[in-house]
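What follows draws every value from the coordinates through simple rules; no lab data is involved. None of these values were measured; they are calculated from a predicted model. Cβ atoms are built from the backbone, for glycine too; each structure is taken alone.
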Structure P
Amino acid sequence: MQLLLIHSDYIEYEVKKSTPVAEKIEESFKSGRLDEALTAFIAVEKADESATDEVISKAIAEIKGVAAQVKAENIMVYPYAHLSSDLSSPKVAVSVLKAVEKELSGEFNVKRAPFGWYKAFKISCKGHPLSELSRSIVPDEAVPGSETSSCLASVKEEVVSEALKAESTAKSYWHVLTPDGTLHDATSFDFTGHENLQKFVNYEISKQRAVERAPPHVELMRRLEIADYEPGSDSGNMRYYPKGRLIKSLLEGYVLDESYKVGAMEVETPLMYDMEHPTLKKYLDRFPARQYSIESDKRNMFLRFAACFGQFLMNHDMTISYKNLPMKMIEMTRYSFRKEQRGELVGLRRLRAFTMPDMHSLCTDMEQAVAQFDSQYNMCIGLLDKVGIKVDDFEVAIRFTRDFYNENRDFITNLAKTVDKPVLVEMWDTRFFYFVLKFEFNFVDALAKASALSTVQIDVENAERYDINYIDTDGTAKRPVILHCSPSGAIERCIYGLLEKEAMKAENGGVPILPLWLSPTQVRVIPISDKHMDFALQVAEQLDCRVDIDDREDTVGKKVREAGREWVPYVVVVGDKEVETGNINVTVRSESQPNKPKKVEMTAEELNARVQSEIEGMPYKGLCLAKMLSKRPKFI
């Protein structure tokens, strides 16, 4: 069970629409309000089904304890499925919520919001140190990281690679490398001015990957109708609404375009492989990831966690000359699968099914591999910058063996000089994995959790393992050195990073916004009344971008506020003055401050020119929803 406890001035709700699992309710249950209340937002999880009495008892103890601390006499029990991606059955959830309500009613004034209904609610959080608390309740018999399912007659033992086991026991030496080439002990480094790096170092050394509460992007991905949990699938498999699919598609296209520019050839390979294939079996034990395993025609199969297998098997069958090297191939893997542990799954930060651009480069030798590594390092910096994640937004981790560092000290120092800031170093005495050098650009979110974006690795094993050769200048067959590169990291992680970045920006008094080329609506035109609709249509027709028109029967103020809640970059309100002069007043979100919108008068042609200059050179797709807002369904 997941609990979010908010001490509030008031909480009120009103049901709007039932879902297929809605409980039957009386008319009086369709709205409710409590003043001076402790609101308990509750998500009942699958693991709770085997020990409901225990979970109920623990939840009541937690709620009572907090109520005593904040001196609350009123409690609102509020079902809130969005706290978890691994929900119980509706029947169990309702029974647990009713039991919590009943047990608390003896000591408190308790109201319960109905289960399975879309509800509008308002809450005013008091804002003191105890006013926002989260709790995770796990039955004593539940095993952390285990999966349960009443539909399975038997559960296979999880496949864990030898590399993953080695990672948990490997001796790491942690340092901070400064651009002057000095290696500092990470535990004693002065992080003044580099507080984000300190959060990242603490995260990496502690290896505390599980999350205790949902990070800000989870609420944003739903409110902006980008993505949501899919209760009909396995945890960590998401659904993407039209706006999310548009953003993903644009990001995928951009990463592929940038890869084409450096000579990568796009390929496509299978999602499923034979676990007993001799070459693949050996590779599985060298890759630090948990696999999804399935059975097909009495053969043990696994779902790919990267595009390495398919591309390396393809390389094995190719005829390759030294003239072809460095040779690059890329696949946009929709999807790759990794059996991430349950407590680590949250929103778009860590998933079990994700879209990964996976590029591999075959190089003649280590000298060429190091040169390519440097080139791809810089390519990744430039690519993320265009996505909207700048050098100041991420922290760099560089991981290598001690021998490789001693032989390439100047090169590694130059990686820190390129970003012009200290970077985290993890060094090993022994090579545990297939690579000798690796970097990652890591985004640190509002909860101080880090997630890797771009990465490149120098692989010294797999050319031998997959029997990959190239013909050298003397006519002999030689093994290439292989680079693994994900130019952006998982596409979902880019969206996560952008949302978290803007959430932190808003927290610090800024106005959140997506890059214009990624904004589902780039310009919104709002006619003041029906008589201004023709002019609104004329304005929209002059704009070569994703423009929509808010033709709904709402007040102009509400339409403007909703455009703000959707982070629409340019908002045009047209009335009598605009019709008369032909000019338009444009609210420019990127130049606005909270409660201080920046308005600029211009022509439609000038607005179009401004938009085109901002999105020049970036991928473009048309609107993903109806142009008229009145024609659009609500997804959430």
Structure Q
Amino acid sequence: MADMALDSYSKVQIGVDYYPEHWDESMWETDIKLMKETGVKVVRVAEFAWSRLEPSDGSFDFAWLDRALDLFHAYGIQIVIGTPTATPPRWLTSAHPDVLPVLAGGGVFHPGVRGHRCYNSASLQQYGSRIIEALARRYSGHPAVIGWQTDNEFSMLDCHCDSCNLAFRSWVQKKYGTLEQVNSEWGTVVWSGEYSAWEELTVPYGGSPFQNPSLLLDFQRFQWDAVIAYQKTQTEVLRAICPRHFITHNFHSYPQRLDMHGLAEALDVAAFDYYPNPSPQKQATAPYSGALSLDLTRGIKRRGFWIMEQLSGPPGCWFPMWRTPYPGLIRAYAWQAIARGADTVVHFRWRSAAAGAEQFWHGLIDHSNVPGRRFAEFARLCGEVNALAPLLEGTRVISRAAILYSHEQLAALRIQPQAEGLDYYENIKQYHRALTKLGIGCDVIDWRQPLEGYKLVIVPSLYLHDEEAAQLLESFATGGGTVILTSRSGVKNMNNICVMQPLPGLFSHAAGITVEEYDPVGGEVHSLRSAEDLRYKCSQWCDILRLQGAEPVAWYADDFFAGAPAVTMNRFGAGKVYYIGTQPEENYWLKLLGDAARDTGLTPVPELPDGVQAFTRTGEQGELLFLLNLSRTAQTVGLDKAYRSALSGSLRTGAARLEAYDIEILQAEDGSPQEG
């Protein structure tokens, strides 16, 4: 990829989403001039505009977009174009109904909304490639255009149309070769589910949860591959015609059922649509869930990312409106995204829609058409980011702790829920929240990724597993790393078939334990006893552990398994492997992860108040420490040394007071980076 393309997506800047086709053309220049004056650097356009770009079959109208892009260029604002395939026009769906997905119950995903497109539709691929090629040829040389967004917010459709049925059958044939192998690998002998002819093998019509779990998991894998293949039809066109432009996609609403890492292989940079909930009732969770979303997005490509849609006002439309952002919230959450590795933050949207389903998904300017408090806060943010951009350029997030994330585990554990309250992603939130409260930087990466550079790795519920996964963790521990395994690991092979060996399966050797018995306690609250004789609550699951070389760290304190080990630590090579047989409360995670971090040389930030987060970005000029108060009350954070404020230039020592939704960006006076 050309250096110019790299520069265009790695700049630290603020942008907005804008829909010129929604507004009278007489408004455009006034809007764009105000964007320029406010400090907006980049704008996304056209991701839903197919019917305006191609009003009828083969009849293109780019003149309006030409005029809009020329205006943006005249004011020095750069453009990302969204391919408009998330909203096929009515002329296309009427002439080619195979474009529309068929739901599990047989109903059709009708037009007039968005996302009404089957990824396996030959018509969608044909007409989608045609409009993308026409757009690419039109704007490959336009001086304002720097990149492309594929489609919009890909998601799993669970389409059961004829095209998907045939494609799924072909996918299974390619994977397994023979029906005999399918019957063997899926265990179809159960309930007389064996296939005797390929025509009998179909998508799981009706979507019944009682169907074969191996079939259901492979149906999801088929869909992951279908979305990846569909996006490839777009990226290949864009690469061929626009080699100097970058390509991204906007992921959304984690946990996503998609294979985000597979989708991102064809992208230059990952993007995320970030809508933190401003409700006071979400205060205890939203800042931490948001931090996880940002770390997960950074982990998709293991480098800086974009926010393609950032909260600008109260969302609402097909659900009651949320609370309006509290003063400071818009600015603080944008800086949180930058602190966690976002280079560009694009706010949704410039102005609130006057028509359509998203009329009350508020933008920066309300229906009054008069910029108000939120807009003034956004303008302040633009000024700060533009002023600090030279300092931020080239900085990145460097973490020594990681959580291994797997869309396959997410899928398998949803197909067969293990216990009341045991939720793969919700449990990850708890581990990640503890690390965030400790001020320990954390990457969230695909479970198959190399682990060089990390000291501490948390491995949530590797329910599906194989030799490769076991070897990866064993090698990491042998080399001196600390691994934290959790319950429901090593249960099945990769075809979703239970492994007939003591749990945690292939991880038993490194963990130094086996599971004698387990109790799916669900929502019942049980008790843990630590080595210091402190008591902690636990729930969801209780593995009763047999020691086979490991040392007990905590024990159950009640029920028939009182006194049995619940948490263990095994010395393995130069490293350590912990096994957590239950789901402890947050206070226990804070203690365990704090102790493990210090043991590996990572330094927690002492006594971060609730709602306050500390993140770092590191570059040639040293480390930038971001302190963010994502709460409605003033907070004070102790400082371990003298810092210079990048925002004000003032010297900060002893402690930093942060008002509600205030932030501070600090450089150590000696400029030396700190590890943690």
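Of the structures labelled P, Q, one was used to calculate log10 I(q)/I(0) by the Debye sum over Cα atoms at q = 0.09, 0.12, 0.14 Å⁻¹, for residues 196-571 alone, giving -0.63, -1.06, -1.32. Name it.
Details: P: -0.58, -0.97, -1.25; Q: -0.63, -1.06, -1.32.
Matching structure: Q.
Just checking, which of P, Q has the largest value of distance in nm of label points 7 Å out along Cα→Cβ at positions 60 and 460?
Once distance in nm of label points 7 Å out along Cα→Cβ at positions 60 and 460 is worked out for each structure, P has the highest.
Once mean count of other Cβ atoms within 10 Å over residues 260-267 is calculated for all of P, Q, which comes out largest? Please report the intermediate quantities before stating the final value.
On the way: P: 13.5; Q: 19.6.
If we compare mean count of other Cβ atoms within 10 Å over residues 260-267 over P, Q, the biggest value is for Q.
One of P, Q was used to calculate mean projected area of the Cα convex hull in nm², giving 32.3; which?
P
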